[in-house]
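S.K.: Next come the structures, one after another.
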Structure I
């Protein structure tokens, strides 16, 4: 798999990453092991997790697999801080103390001394951004994180954080921003992606298949084994089961049929090559699904297909963007 530099840093990652949102809850140890083995065998390196995924269960499972499935040196470990717990016990706190306690807990669950990329999971209004960013600096200077990033920040928040980190010698520049991005959700193209490009941040795209909808599995209904049929994922998928999304899904399916590819391959190849994108993060229920997605590595879409998909999924870019 091709490797790309993350933003303007020297860190190289695979141009597809592996997300672990469901690990430890819906994805058990055996399935996770098969997914990780398939990912690494394909040349993948970026493994993304967070303390809020399964209330720490995802990080714990990643830690187990680092001990018995892959070498720590063969993967790039990314985790986050700012959200702990899950469900009713979920806490959003990006204060310096909470962030650093969260990082220490993450390292303990992962069973490692440092992470390659530590990201602020979200912006919290009642915490001064300079306090949150100071926690990132402390993680780097203490050797607990090698690079730092942000996640789910708006355009102005991205620009403010990146500017702050470059405003004074000794602060660690941001390497990346992680945001939702797919053919079904191109809102980040208005301000987030331009801000990231202007400040040298790589874009990591979560939910690159539009929460699974771009796979085409919902074209004729809701499969019983799909996430939309699951009690705790139904609300997550539902926003993309509308008429506008269906039109885009049909365009992807038509392109796939004409090219002899799967809709998954078409959707992922389109996103992988968008300006500013370093890596889409793949999330799969099974290793078989993941292997099917990883074949997108070898896909290069014809320019006319890219243009057609751009047109059918275009968002409003009026004033002040244009």
Structure II
């Protein structure tokens, strides 16, 4: 685990070369096909050296939930261990880790028809109106959500219209069983936040030079997208969408993209600090790969 630009992929690829591991991606952006530059998706050479599960699963018009991640990951872990290998989970989507380790509330499955109906209403009346509707049927959820939080408002209304019950009632129920595996949580954390920030800026500049704007322009031309879809709310894509709409200049796109990525890293670090059993490793340590390898080897001998 680790914040964006902490070097998780390079460490994972090095581990796979020395130990009987298979990588499972824990990244809510890498599940999308055709979104390569802005997600910092591993290139073909990296994937050939160290294949990743749970990459390129769905189109940008589709959605992928924490529940689906848990289902897919447990099935993969069962398959990997049955073949005598060890799952190596790598990524920065902390909600996925939490759901996998602690279990999930028994939420209803997605209803795409209801979801589409809600999105049509949002286009017509605005998300603030739908937030007001949610406050009538699920005041606990509405109080927790920002009136502009389209994705979560949509899900809460979808559940109510589908079941007649508030999403909060599901959240307050007991969770499903947690992960039935022994886990070694390794957190790559920066000893110097300024160095991480410099890495983030360098990486976003590289994305721009590699064609991030063209990538988003191509996606908009070939898929029925809107800025409220989870794919287009990913950091970098959201800012590029606004740039293509003429809402900002190129320099502002760079500044806002870097700022949003730094905010993401800050949230990830906050999550990681709350993982009580995580072994913290300095992602800026020149000996990082060796230290991670030793930690994993010791764990496997237990």
Structure III
């Protein structure tokens, strides 16, 4: 028994030494930060900010790779779990399995959440020439003419798509989904009037709202946003039961060494608290967020269950 105990302790010691060595040498080559959304999106902006700081801290290049759609998520889920493939994504990740029935990866089982990095308040913007000037009028118009109004999004599973789909369910209205290649195209569609409305990140296109090229109807937050102080909250606009938190975080393939996961968590959390990062994000209306690995994975599992139930029976098919 004594020999067995000593052998067991020796193996544990070896494992701890190996884990420590992994953490000390990581990274020793280029790290990919996959973004399953187009360049210019909130996800992309955050990924480039974080990657730049990580590159400086690690002395190794962290390259942002835009792979829009489920293909980007799948590529990460099937990547070697060695810490050299990370993904910065939105909470759209939690519904990707519901929206893509044949997805070859599981959003919970095949990924480990490392840490959240931010929440991005959204604002409901509309085509300025549309008769509806308020949220109440928009809902009334949609009920008066079911199936005729449409909302834009950068694609199924994007955080702005989830916001609109939840709006559809909460307001009990029949509206159509029109997906675009990216966020800039979605906003442009509202400016032109091709799409009637869109849930836009407050940090993107505030100048368009101020210039009157789109009309801001309500912000998706408990309080008014300092970037758009004159725009009411959803509750103030007449839909108090509507609630949505648009978060962004870093993930890796399941099986990534714990020492590497912990190191990335620690370094990213420190980066998100740096004064220059906080100031830069504040100017864009982005709220930095930090948490532990366990806390983030609990959030992912909770949202997969909660949003999955919402989207399971919700008609979110794009307009043909």
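Quick note: the coordinates plus some simple rules give every number you see, no bench work behind them. Everything numeric in this text was worked out from a predicted model, so none of it was measured. Cβ atoms are built from the backbone, for glycine too; each structure is taken alone.
S.K.: Work out the source of 0.25 here, i.e. which of I, II, III gives that when FRET efficiency 1/(1 + (r/R0)^6) of positions 159 and 183 (r between Cβ atoms, R0 = 25 Å, to 0.05) is computed.
M.R.: II
S.K.: Something else: Hey, P(r) over Cα pairs in 5 Å bins from 0, in percent, for residues 207-286 alone derived from one of I, II, III reads 3, 13, 20, 19, 14, 10, 10, 8, 4, 0; which structure?
M.R.: Source structure: II.
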